[in-house]
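Quick heads-up: structures coming right below.
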Structure P
Amino acid sequence: MPVRQGYGDHGDACRAANALDLVGDRWTLIIVRELILGPKRFGDLQDAVRGITPAVLTERLRSLCQAGIVDHVVLPDLARTRAYVATAWGRDLEGVLAALGRWYSAGPDPATTGGMTPDAVVLAMRTMAPEAPGEVPAVVLRLHDARRAHPPVRVFHTVAEGGAVHVRTGEIRDPAATVTADSTAWTHILFEGLGLDAVDIDGDQGAVARLVGLYTPPA
């Protein structure tokens, strides 16, 4: 197999071009997207990065680990499961993904089809983080991808700080409400005006409506 040459090998010193040597292949940024908010097992990645083959996922993970963008971790479970997680440098690619999302949204046809993984919709929430005038009660989000046969639940919470909404991983004590939802349905609620009856809410529905109202564009 011929040795692959990058932009630098061809004499291009542009740092953006050299960055593309690391993350410009198909699937690579999507793999990183799924690892920014926390570790995942190989099988979970294969389910989340839809359309990728095990061989390509293995190759991409190997390249990302060699580049220092992704690292191996051992989960704190009884089986000491091996998993992957973005490094601090890899997590900085969240800004690149956010910029790409904003760029696409400003294009002539920003409509998309398909679904969203829990991590993808939370990164979208962070990208589109609205101003939060006044009090915005904390809400826990328990999201799963209903396209999977036995989807794991990813847990996040929202807080309002510095006049903006922030979405972070994990639980929070005494939230105003807990939302349990398919991640694609939650996307439609936030950005397309789908009603709250599409999800389960435990607690103050008004708090959830307040949060959603910050994201949903006016009709």
Structure Q
Amino acid sequence: MAFILNIETATKNCSVSLANEGKTIAIREFNEGGYSHAEKLHVFIEEVLKEAKVEFSDLKAVAVSKGPGSYTGLRIGVSAAKGLCFALNIPLIAINTLESLAQSISISEGYIIPLLDARRMEVYSSIFNESTTLIRGIEAEIISESSFQEVLHKNKCYFLGDGAEKCKGVITHEHAIFLEGKFPSSNEMSALSFIKYKKNDIEDVAYFEPFYLKDFVAIKSKKNLF
């Protein structure tokens, strides 16, 4: 048996799953429109293990969503994953957040375009074909009427993720299809993390850092501090 714990905190969806041989056997998720990862994450980890009657010592690896995504969310998830890997002396596996999001839908033809919300009219995105094969790598871009024209004129494009909403009123091509309520989830990480586990595609626990794509920018308070 290969029990792998999957942790997804790159967006507002706090999600933890336990998988065996690449199949999810227990999952906890919470998304109320805010970031509750600090309060929910460790509780969810304990709950999925308890539900599946699996001990921490039974885990073969921990997988974490590596980004892009929320700076704070990614830090929380990666810190928890690294802590478990250090304590249990097991491998750390990193999963591309946009790839796992793309895995949440199935299409017969066309393109899957997962979008994660960035600042203002900016999104993080990748492009996948109907087989979920990567067509274009991760980019940060400001959405305009000309966005994704390289694939929109070829076939239907399915936009999903928390960045899709801001694109609705801008991208009006007839091939553009917007799917609501889709967030990266640890459920889709289960199969991806098992593939990496079998290939021994693991990270250096000591030096691994999330893939932020852009530097974190702290917003200074406008209040008078004096």
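What follows draws every value from the coordinates through simple rules; no lab data is involved. Computed from a predicted structure; not experimentally measured. Cβ atoms are built from the backbone, for glycine too; each structure is taken alone.
A value of 3.6 was derived for distance in nm of label points 7 Å out along Cα→Cβ at positions 28 and 172; which structure in P, Q was it taken from?
Values: P: 3.6; Q: 4.6.
Structure P accounts for this read-out.
Using distance in nm of label points 7 Å out along Cα→Cβ at positions 68 and 84, single out the structure from P, Q with the greatest value.
Looking at the calculated values, the largest one is Q.
For relative contact order in percent (Cα under 8 Å, 6 or more apart), which of the structures P, Q scores highest?
Structure Q comes out on top.
Mean projected area of the Cα convex hull in nm², for residues 108-195 alone was computed and gave 5.9; which structure, P, Q, did it come from?
Attributed to the structure labelled Q.
Can you tell which of P, Q yields -7500 when helix-only ellipticity at 222 nm (-39500 (n - 2.57) for each DSSP H run of 4 or more, over all residues; to 500) is derived from it?
Working: P: -11000; Q: -7500.
Here the read-out was taken from Q.
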